[in-house]
Structure I
Amino acid sequence: MKSAPKRPVYLDTNLQLIFGITLSAVMGVSSITPAFPAIARELDIPVHSVGLLITVFTLPGIFLAPVLGVLADRWGRKRILIPALMLFGIAGGACGFVRDFNFLLVFRCLQGVGAASLGSLNVTIIGDLYSGNELAEAMGYNATVLNIGTASYPAIGGILATLGWFYPFFLPLIAVPMGFLVLFSLKNPEPKNKQGFKVYLGNAYKGIKSRQILILFLTSIVTFIILYGPYLTYLPILLSHSFQASSFTIGIIMSIMSLTTAVSSSQLGRLSKRFSHKTLLRAAFIFYAVALIIIPFIHSLWLLIFPIIIFGMGHGM
């Protein structure tokens with residue numbers, strides 16, 4: 001049964017809890033990347049190895065997200081969401097206590113298992129709770145919260161990393177009390193759809209056979225590679241090694257991209273009225289390419305802001 005709060009949607013306790021889940025979901029990567037150069041230096045590892053902290057975190061989601069989605073339909077959202085928040089918070093906080101890179105990778109992988117369902121279940125629960133105009137409003141508010149998180153976490157992580165490379169890893173501990181709040185305060189209807197995993201895979205296969213869906217899927221993969229490779233992994237190292245930027249400066253510069261993305265995505269509705277989706281996608285990848293081509297030729301730290309803004313404009317599309 002859809003809830004229909006009389007007061008503004010953003011004041012609904014359920015939606016505010018979903019905001020907390022959303023902020024937790026985007027915390028796992030953006031808050032620690034400014035600390036990458038310090039991690040490589042303090043743990044005495046090759047700089048190219050630090051990217052494994054992103055790899056082992058994101059891999060579990062690729063394999064587990066579909067399974068957890070089916071289990072959430074069959075067992076209920078909370079039975080998946082609460083353990084996920086707890087594991088995300090505890091494993092993430094544990095990363096701050098280890099001083100061996102291999103153990104750090106193990107806990108990051110466990111944290112990734114916890115994160116695997118967070119980014120999808122928050123949106124799913126919004127769909128469970130709201131309909132019509134309230135659904136559109138709730139989705140819009142949640143997107144705003146997501147943009148705020150992605151814009152602020154690099155700066156917060158950079159500030160914490162100036163105190164010590166391990167401090168940004170303590171941020172996910174916030175997910176533990178969030179898990180208890182969800183347990184006792186989230187009032188969501190449980191799904192009636194109990195389709196099996198084979199049915200789920202069958203529907204997914206039918207979707208993939210569609211040429212349009214396949215193109216969008218491949219586009220998402222390429223976007224993922226560009227974002228997590230050259231930008232989130234390589235850029236912090238470039239800023240540190242070539243420009244001697246501190247963790248704080250790295251965080252601020254990386255936050256600029258997220259802010260630009262938020263502004264760009266906020267104009268997507270207007271742009272989509274004037275241009276086709278294909279045109280916007282082409283423009284996005286052109287912005288990506290221009291930004292990545294320019295960066296190696298820039299020799300001033302603050303001039304890097306311009307290609308980063310271009311990158312953010314593309315990412316917002």
Structure II
Amino acid sequence: MSYYLHDLAPFLFRYTDGQSEVFAARWDGLAYLVGFALALLLLKRFATRGYLQLERKEVFDFTSTVALLGVLLGGRLGYLVLYDWERFSGNLGLLFQLSQGGTSFHGGVLGVAVVTGFMARKHSLSWVHLGDNLVTVAPIGLFLGRLASFMDGDLFGRVTQVPWAVRFPAEIHLASFQPVQATRLAVERLPVSSFDIMQVAHSVPQVMDALLLILNPRHPSQLYAAALEGLLLFIVLYAVRTRARQPPEGLLCGLFFLLHAVFHVGVGFLREPRDGDPMWWGLSQGQLFSLPMFAVGLMMLGWSLSRRAHPAGLLAQEPGAANGPC
């Protein structure tokens with residue numbers, strides 16, 4: 001079967017001086033900016049409709065603070081502590097070298113939780129109330145981020161024979177990739193990224209022939225994650241946020257933590273483990289970190305629904321019931 005050979009560019013456009021890259025509008029950076037803009041628009045809409053107890057003029061300050069300190073800085077710190085501690089402990093300045101890449105979803109979650117706590121105190125609002133609104137828009141950024149990973153050609157899946165499998169050129173740099181034919185490629189001389197490898201392949205037919213011969217078809221696990229952790233999760237949370245007349249506080253947070261953990265662990269079984277990542281009982285670090293999220297989600301759901309006398313009537317309450325205790 002003929003499988004698609006990944007040759008997508010990791011940038012929308014870039015400028016070079018003929019020898020090296022000067023500037024590039026990369027998909028991962030654009031995903032962050034577009035995700036922030038869409039989240040801001042939705043949160044302003046929530047404020048207008050009364051879902052979010054902030055003035056519209058306060059939403060930008062709230063969203064930008066959470067994005068910069070919680071998502072970006074928290075995600076970066078989480079990655080360095082959880083996945084690159086040896087280098088980070090010897091060079092704390094790595095925290096601010098964002099151009100090198102490397103962020104952790106779970107670090108971002110902790111960062112957002114801390115920042116949201118401070119913002120809740122600043123505005124005299126419930127921490128969980130702010131969290132319920134944030135988790136509703138968070139899957140937008142996750143969706144765009146996973147699509148950016150696919151465009152980059154990294155974080156790909158395990159070997160498979162499904163018809164929609166993709167060959168990722170960056171596979172040749174995996175420690176486990178040692179086919180005899182790889183010697184024809186002089187792997188150590190090839191670039192790291194899928195796109196740059198394909199640039200060489202388009203110029204050197206022998207490299208292209210070798211890639212087609214030795215690359216394995218793999219699950220496009222980035223797209224699975226985009227569909228589940230991003231699109232589907234957003235549809236569920238947005239429906240509850242907008243269709244429920246007054247969902248009990250904590251319901252959306254609980255659903256987010258629980259469903260994201262399930263989706264992340266599930267997709268993780270189809271994703272190729274990163275070189276050097278330890279495995280426990282067949283689970284990667286990312287999957288293990290999702291287990292506490294699952295537990296937190298269950299506890300928040302239980303706590304939230306226990307505050308509602310009749311949770312089954314959530315989507316069809318009598319008008320007067322909206323003012324009942326939460």
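Throughout, read-outs are computed from the coordinates displayed, never taken from laboratory work. These numbers come from a predicted model, not from an experiment. Cβ atoms are built from the backbone, for glycine too; each structure is taken alone.
Computing FRET efficiency 1/(1 + (r/R0)^6) of positions 243 and 291 (r between Cβ atoms, R0 = 25 Å, to 0.05) across structures I, II gives 0.25 for structure II.
Assuming 26 is relative contact order in percent (Cα under 8 Å, 6 or more apart) as calculated from a single structure, say which of I, II it is. Matching structure: I.
For the read-out FRET efficiency 1/(1 + (r/R0)^6) of positions 27 and 51 (r between Cβ atoms, R0 = 30 Å, to 0.05), a value of 0.45 was computed from one structure; give its label from I, II. Considering all the candidates, the number was obtained from II. Figure out for me which of the structures I, II the number -16500 belongs to, where helix-only ellipticity at 222 nm (-39500 (n - 2.57) for each DSSP H run of 4 or more, over all residues; to 500) was derived from the coordinates. Considering all the candidates, the number was obtained from II. As an exercise: mean count of other Cβ atoms within 10 Å over residues 59-66, calculated from one structure in I, II, equals 15.6. Which structure is it? Source structure: I.
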